[in-house]
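Next up, some structures in structure tokens.
Read-outs: derived from the displayed coordinates by stated rules, not from any lab. Just so it is clear, the model here is predicted, and its values are computed rather than measured. Cβ atoms are built from the backbone, for glycine too; each structure is taken alone.
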Structure 1
Amino acid sequence: MPVSVVVGGQFGGEGKGKVAHFLAQDMGAKAAVRVGGSNSGHTVIDPKGNAIILRQLPTPSILPNVTCVLGAGSYIDVDILFDEIDRTGLSQDRLYIDPNAVIITEDEIKAEKKSTLRSSIGSTQSGTGAAVIRRISRDGTARQAKDDDRLKPFVRPVVPFMRELLVKQERIIIEGTQGFGLSLLHSPYYPFATSRDTSAAAFVSEAGLSPLDVDDIVLVIRTYPIRVGGNSGPLPNEIDWRSLSDEVACGRQLLEFTSVTKTPRRVARFDSAIVAEAILINHPTRLVVNHLDYVDSEVIINGITESVIKFCKLIEKDLSRKIDLIGCGKDKLYPLYSSVQGYYDVTK
């Protein structure tokens, strides 16, 4: 069945939102599912060139013919959701919310802010983890989407809607959140993890679909992995942004901030170990590498350079598999190889 799952292969910030948006356009998707909670932000570039950060809606929400789905495994901050509906211009008929999705309450946000999670594991304090805990406690206090009057126009059965699309062979994109290295189940760095499993299998379950529906698993990685700032856990080969800026020689100071907490991210040189484990468990059909402009800033102007080719070949050797698509600081993705001329010219 035509379902694509977008998975992060490191610690988040790999560019999954960019990839989900690109795939929805490229594959003519009719629906896009955003899983997880409001504790991660995905960036997409709108037609006017403006960057939009989304924490609840999938990035294909800015496309006119894509219906957005928040499945049963979603954790919803209603205020954030309505702000994103307003900013994207999403119409009521283009948003389906599963009745069993859980609402993040103000009490849960306050509980996380009062906890030590920010200092101990780098939590975003969005309330997502507290909502997960309340849900699994099964004491009847978890608030669901079907219980929130504000969401009534959007709450409807999402599984029959998606099943009907799949029967018609229409493409669905599942936009995974965070990164494999943050998985509650599989991260080698537990307890420095998020509150959910972040594997493709988990995303499919949260969406309400079957593993048999999936024909495309897209693993997204970046040239220089990041983690959120603070005491967020091990980051092999960690460097600072000034060192990276000097190496790239881009003429400007590189510095990234987290989408949710707006704090400086940590950064490191590429490490294949966590990606290899992500490949082992997710068994992706395609591999995407973003931020090749961090390897050589000239790639944006002059196309694939020798240093970029060398970097990609090292990744392919370490991982024992080919890179399918690359991102070079633009919103669009490009195939690394062209059957006609070898390496693809990203300037065209």
Structure 2
Amino acid sequence: MTTGADSTAAALPRSTALDDAAARRRVSMADVAKRAGVSAQTVSRVSNGFPGVVEETRQAVLQAMSELGYRPNSAARALKRGEFRSIGVILFTLSTTGNMRTLEGIAASASEAGYAITLIPVSAPTQIGVRSAFTRLDELAVDAVIVIMEVHLLDSSMFALPPGVHVVVVDSDAGDRYAVVDTDQADGARQAVEHLLGLGHRTVHHLAGPEGSFAAERRAKAWRETLEASGREVPEPLRGDWSGESGYRAGLELADDPSCTAVFCANDQMALGVYRALRERGRRVPEDVSIVGFDDIPDATAFDPPLTTVHQDFAEVGRRCVEQALEQVRGGASRPGSTLVPTHLVERASTAAPPR
């Protein structure tokens, strides 16, 4: 049986630990300065990552912070500076290669600039969904917003954002109203088609991306215009949903068309599905049918044969998004218009002259 005195003694370690934790939470900048033997201003400079602090002094301050359990008050610093050092990112899906790699580029560039990102996925591409996301980001306090808007909105003919927001849009047609960053989709598609025509193919079939996708629209439009400019027949395009399975279904149709000797696929995953369908039908790549993809995913070199494709520089897209967002945060006016990141064709073994 435990007596009252024993209970009190047993509770002392927990009470002491709680008191100690409370004390650690109350550590101030002045406490750190005293421990490190520097001024509070020096502690502030180290805490905020400002240059010009002697390395020995910086290490002494960091050690004092660690020993005392000091954590800078980010909210107070944000109010003092008028910024939160955070960028919000709104997007509709995390399932596509373009969105994931663009997000990766944004995160890397934001980190290099000393900013965090706050991700808000929107379940449906609607104006209401986007506005709701902006409301949530306003509550979370961000300095700017990057919207990865790869599809048309379902409930609005025009994309409109709340006024007074520092915003950059990725992959959109809103360049007349907002700062938009995108890869040069049209030029990439043109390079793909011209490459196949240059090999001697009479025309090029196209497996397009889903309806409503800005990228799919631009790639299909450039494919058609390039064929028309060359005086070539324009086959009826097939349409997929970016997945390998949709590429496989379309590939079965293409495999049954003996006139098909070249295919431009709107992304690499669909190209992989076309590979499978052609192989099942006994048609070889590239001896019977040449294939060009789009994106240049890391696995493109592992296709059999390695895939000729259009390379997109997603890291550069992310860098330019962050650059333009922070330019607005730092007092620069938003500059409506589209910034296009160049694309280039990567030639591998999936293309060749047509069969004789």
>> Starting from the value 0.45: which structure in 1, 2 was FRET efficiency 1/(1 + (r/R0)^6) of positions 139 and 267 (r between Cβ atoms, R0 = 35 Å, to 0.05) calculated from?
In response: 2
> Among the shown structures 1, 2, from which was the value -8500 of helix-only ellipticity at 222 nm (-39500 (n - 2.57) for each DSSP H run of 4 or more, over all residues; to 500) calculated?
Replying inline: 1
>> Please compute distance in nm of label points 7 Å out along Cα→Cβ at positions 43 and 211 for structures 1, 2 and give me the label with the greatest value.
In response: 2
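Where does the value 26.0 come from, among 1, 2, when mean count of other Cβ atoms within 10 Å over residues 219-226 is the thing being computed?
Corresponding structure: 1.
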> With Cα Rg over 2.2 N^0.38 Å derived from the coordinates and found to be 1.36, which of 1, 2 does the value describe?
Replying inline: 2
> Ranked by relative contact order in percent (Cα under 8 Å, 6 or more apart), which of 1, 2 sits at the highest value?
Replying inline: 1
> For which of 1, 2 does semi-axes √(5λ) of the Cα gyration tensor in Å, for residues 235-282 alone, calculated from the coordinates, equal 15, 12, 8?
Replying inline: 2
